[in-house]
1. Can you spot which of P, Q the value 44, 16, 15 was calculated from, given it is semi-axes √(5λ) of the Cα gyration tensor in Å?
2. Quick check: -3000 is what I get for helix-only ellipticity at 222 nm (-39500 (n - 2.57) for each DSSP H run of 4 or more, over all residues; to 500), calculated from one of P, Q. Which structure matches?
3. For FRET efficiency 1/(1 + (r/R0)^6) of positions 76 and 180 (r between Cβ atoms, R0 = 25 Å, to 0.05), which structure out of P, Q has the highest calculated value?
4. Using relative contact order in percent (Cα under 8 Å, 6 or more apart), single out the structure from P, Q with the greatest value.
5. When you work out distance in nm of label points 7 Å out along Cα→Cβ at positions 52 and 132 for each of the structures P, Q, which one comes out largest?
6. Quick check on the output: 0.10 is FRET efficiency 1/(1 + (r/R0)^6) of positions 44 and 140 (r between Cβ atoms, R0 = 25 Å, to 0.05), derived from one of P, Q. Which one produced it?
Structure P
Amino acid sequence: MNLVYLDGKKEPYTLSSIIADCAGVSHHAIQEHIRKQRERLERYGKLAFQMRPLPSGQQAKDYILNEQQATLLITFLKNTEQVAQFKENLVKAFFEMRDEVAEFRYQRALEKPKRKELVKAISEWENAPKHAHSTVTNLLLKAVTGFNAKQLRALRGEGIALNSLYSRELEGYQALENMVIAMIELNFTYHDIKTMVNKKNALESA
């Protein structure tokens, strides 16, 4: 089970249901702690929630907690062995996610000037297909994630598809982007570029 996720702004969060499951405490009890400590928790950000379906067909509130809120909340739990292990795992998961965010921002900064090169190359491409910018972007996105821009936005809740990538995906995207820019400048056809992108991706995935 993943303990921590990223929202559309690349901010790490966990859920009250995850805390309940991993700490071996009822979700109702966790929600009671949240309601009781609401004022303290909201010193670290507004408390948000999402609705999740229950087996009964009803829906329940699942609180969305940022790192500070989650860290504070788990201090209110009785320190059983299971809770203590979960506290350690949760802290580790937040640290790892912060590292992921930092690496993503670094890779995104590297990619931005490369994106300008791609746009320029496409604008001068004699063999450009229709809707060349979106076509090439979708080719690259699908190669590294399996999804096009529209699908990624729907799956990961981010307005800009490139911002929804994980750092390793973005690193792979840039490698393919470099190759595509070179091929466009040599006036390859889109069919040839697509073949090479898929071939390179298949070799690296093998």
Structure Q
Amino acid sequence: MATWIFEPGHTEAEFRARHMMVTWVRGLFKDIHGTLELDWERCLSATFEGEIDAARIWTGEPDRDVHLRSADFLDVEHHPKITFSGRFVERTGDTHFQVSVELTIRGVTQTVPLDLAYLGEWRTPFWVGDENRGDLRRIGFEATGHINRHDFGVSWQDELPGGGVVVGNEIGLTLDVEAILLDDLERTGAIEYYRSAQQTPD
């Protein structure tokens, strides 16, 4: 199995929830750290794991973000990390898979199925000043799915006249993953940059 390291500067989890019955609120998490173990000859043996800093939730509205960090929602004081681990379970097309994820939010773990699309592989140079230290192989994936927030104890709600609610229960998920081959990070010395800066260069 080859080990691929998530590039946190270009890996993110986006979510959306119905707001006031009529529109969507979208937000995201960046700076996601994780690893993928993948051998294309045995792709259904692939596994992955990682973590998200829950406090870095962003929806573009500071007051709303503060509320989402509170005990009403993510309770980041007591549960600072969202963690996940999973595996490929079915190949549904040439570049499409179904994966099963053990997702933990607020200390509650649930199994979440996601549809995964492989976006390809590309070689990119690793520059230090004017010196090209060698190529880094990068791969990309996009995963989509949904969860019910109540399954994780994220249950704050307020009612609207006529039987409506302020926040929808179903949360749509889209995850964009960029990963770099660990062998290339080590061969080029980019792994030291990665460890010191907590992200690899563009």
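No value in this document is a laboratory result; all are computed from the given coordinates. Values in this document were obtained by computation on a predicted structure and should not be read as measured data. Cβ atoms are built from the backbone, for glycine too; each structure is taken alone.
1. Details: P: 44, 16, 15; Q: 34, 20, 14.
Traced to structure P.
2. Values: P: -20500; Q: -3000.
Going through each structure in turn, the value belongs to Q.
3. Working: P: 0.00; Q: 0.30.
By FRET efficiency 1/(1 + (r/R0)^6) of positions 76 and 180 (r between Cβ atoms, R0 = 25 Å, to 0.05), the leading structure of P, Q is Q.
4. On the way: P: 20; Q: 24.
Result for relative contact order in percent (Cα under 8 Å, 6 or more apart) over P, Q: largest is Q.
5. Working: P: 4.8; Q: 3.6.
Across P, Q, distance in nm of label points 7 Å out along Cα→Cβ at positions 52 and 132 peaks for P.
6. On the way: P: 0.10; Q: 0.80.
Answer by label: P.
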